[in-house]
1. Quick check on the output: 0.96 is Rg/Rh (Cα atoms, Kirkwood Rh), derived from one of 1, 2. Which one produced it?
2. Suppose relative contact order in percent (Cα under 8 Å, 6 or more apart) works out to 15; of 1, 2, which structure was it derived from?
3. When distance in nm of label points 7 Å out along Cα→Cβ at positions 56 and 344 is computed for each of 1, 2, which one produces 0.9?
4. I have 0.10 for FRET efficiency 1/(1 + (r/R0)^6) of positions 88 and 232 (r between Cβ atoms, R0 = 25 Å, to 0.05), calculated from one of the structures 1, 2. Which structure is it?
5. helix-only ellipticity at 222 nm (-39500 (n - 2.57) for each DSSP H run of 4 or more, over all residues; to 500) was computed and gave -14000; which structure, 1, 2, did it come from?
6. Assuming -0.70 is log10 I(q)/I(0) by the Debye sum over Cα atoms at q = 0.13 Å⁻¹, for residues 96-223 alone as calculated from a single structure, say which of 1, 2 it is.
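Each reported figure results from applying straightforward, stated rules to the coordinates on display, with no laboratory input. Please read these numbers as outputs of a predicted model, since none were measured by experiment. Cβ atoms are built from the backbone, for glycine too; each structure is taken alone.
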Structure 1
Amino acid sequence: MKNTVAFHTLGCKLNQYETDGIRELFENEGFDTTNFNKKADVYVVNTCTVTSASDAEARRIIRRAIRTNPDSFVIVTGCYAQLKPQDIANIPGVSLIAGTNDKSKIVDYVRQIKTRTTGTTRTLHRLDQPEIFVTDLGTCDTFDELNVNRFRGLTRAFVKIQDGCDLRCSYCAVTVARGKNRSRPLSNILDQAHQLVENGYQEIVLTGVHLGSYGRDTFTDKIFLADVVERLCQIEGLRRLRISSLEPSEITDRLIELVGEYDKICPHFHIPLQSGNDEILKKMRRPYRVKHFRDKIQRLAEKRPEVGIGVDVIVGFPGETDAHFQDTVNLLVELPICYFHVFSYSVREGTDAAKMPNPVSPDDRKHRSQVLHQLKSRKMREFHERFIGHTVDVLFEHRRDKHTGWLTGLSGNYIRVMAEGDDALMNTIQPVKIERLAQDNLAIGQIL
């Protein structure tokens, strides 16, 4: 009987991609994947550490796996594992801890442990003391390859092209957890993309910790993000290319030109803002100012008027006054931004922001977060309403809406659309005329 393995992912799309890569490695080793809520021989928890709440959630999920099967082999990896391996090791029932640049080696570690502890590779048991494999990222130059060829249940494929971050934002612990910027060889990116297209994927999403820094670590190659985008756009059979999060300072003139030149590039960008006030941006050590951010947003909107732009915003950063916050609100109202992710500032041990004076009270942070969530709902609805009566191309997913039973998918500019249709239309891109919006801003349309 085969061993079973179950996965739980916390955090970003990059973490989700890497979980799929680990899953493929386990399945190639002969494991069967099962639901995380069921009893399994092995549990893999891929953690996030963007906030203290993320750390707490990771501990809760780890303990849940141990309760589900106390004899299981529990593996913890990801950013929290990289930064706080000993905290995780103190949780009774954890067997293996792997850092962010050790994910591709997890199955090798498991194989070694099985052989050493049981004399066979057929059985696997909980260890009395966890084994820790955490690479020091301070001098790490290697890109941890996890080549994923199939994404279970997804119509969109993801390709990791970059890891690490050379920015040192004063509030962020992720740069420590992921190490310095490391770029994946272009040939490996293209090989994976070609394989994904052969496997039937029509949309590829580029992912990484700091996409815009691609190529800055390989001084001799002179290949940057725009080069990767252009080469991918030339792949026959690839219908869509979506770029995930990009820093404002890394939206280059050439990249903007490519957005206008290739219809394959989805008119959808997620661009971290964090604050609409220059004084706060300086304290955060963000590499841009409001004028620069405004310019990049406006240029993208001029190049592709249908563009959907999302941003990240932090409320309650130390020293943020009501006036500073109002600057952020005013900027979000002014610019053609259709959604934003709102984060209440969270103290991260070891960051410079953790030592800054004038902390914002929890009540003020909560109030500011509520204000932005209300504004987000309004901005999103206004953006979606622009397309009522218009036709958008929708990539329908391998599932139906659980309430209506209709097909559901995303437009190029990231509008969630539902329409009646046959299963044969799943994983196809279809023109849909948007007729109305539902209460939750879902677009309802008719396939043409």
Structure 2
Amino acid sequence: MAERRLVSVLFVDLVGFTTASERRDAEDTRELLTTYYDTAREIVARHGGTIEKFIGDAVMAVWGAPSAHEDDAERAVRAALEIVTSVPRLAPDTDSLQARAGVLTGEAAITVGLIGQGMIAGDLVNTASRLQSIATPGTVLVGDATYRAASRSIAFEDAGQRELKGKELPVQLWRAVSVVAKRGGEGRAATLEPPFVGRDDELSQLKDLFHATARDGKSRLVTLSGVAGIGKSRLLWELEKYLDGVVDLVYWHGGRSPSYGEGISYWALAEMVRGRAGIAESDDPATGRERIRQMLAEFVPSEEDRRWIEPRLTGLLGFDELPSESRDELFAAWRTLFDRIAERAPIILAFSDLQWADQGLLDFIEQLLSWSRSSPIFVLAEARPELYERRPTWGHGVRSATLIHLDPLGPEDMRRLLTGLVPQLPEDALRRIVERAEGVPLYAVETLRMLIDRG
């Protein structure tokens, strides 16, 4: 039986597939198309959508049926951007292969139970297909309803009004640019976020390594290394936004090691525990202890384990004195907490500015990864190269460890970064900023903002 539902429809097709196929034999071409289908299917599923059908080199997917989420339009646009970004990497030997996409949101007739067999039909489907067909290669066009539903977390550019076949009046369209916040707009910056440039390969590598951790159920260490301002924190933010948009549950924990002050042992770890327990800086010790108990009751089934872990967490957060015992006993209690959380879903421990961390925290991280090998724990260590001066053997004892070193951005990427913030930036100012920044994006952005403030 058909029923009307609010859905978001995605159409994607390949551009340059014929050119890319000319250099391949029939088997290689078929493999390329299969890889494209598999990539699209995986991305759509991760974002909670359903593949309706494959038509040649086109993909149609739907959100809102058979199951619905309140943010289906946003999920569809996130998936579209992800597919469009992923396609060029499927054929690295050519720069001709790209994808273009269209997303439309509205009411459509749904036949429940006909997944892949014409579940959705009507004007919305036809219009979404036409929307995709006029998109510039490498871009995502959306309709007005999709824009309104997704604009809190996704940046759009006005694509103007366009005439579409079957429509009496021109249709207002928007071009999706990038994800700028977590779902619903959480974490969106008050100022314009600089475009994400020059790090697509590194972000793709992070995504692949995380999904391997989740799939295999094994712990992993990834160290992001680079000088100050090179883009390490931005990569973490891009990964966090991406994982917040996928349908699978992921427990994200973030903590930063300060560069100054006393009594800051395990500071980043304490921040992670505070975040998981929902403890605010203004909470008094009694409130903090209660929130710790509530968190343990949620994640640690054994009452005996809860009694053992609790004083070692309240001591970590400074609510009580730490028990007088060996460091290994403390580490075991903290490790058990994360092991229990990881039994629910994969977890990420994102340590920022690890070059400032005390040796005890570095020891704990390495011990956690060594002892919890069979837990889906993904440790992201963001640090300047000084970490390896303090700890030359960092990560050597970890079975699954990856180092991603971030080099300075090239001049063209730097120009894209700056013109993405100020499109009409004079050429002379653009050239001078690029030269002085020497490939460090933070320096370039801060210099530009200083010039803007000065008028």
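1. It must be structure 1, since only it matches.
2. It must be structure 2, since only it matches.
3. Attributed to the structure labelled 1.
4. Checking each candidate, the match is 1.
5. 2
6. 1
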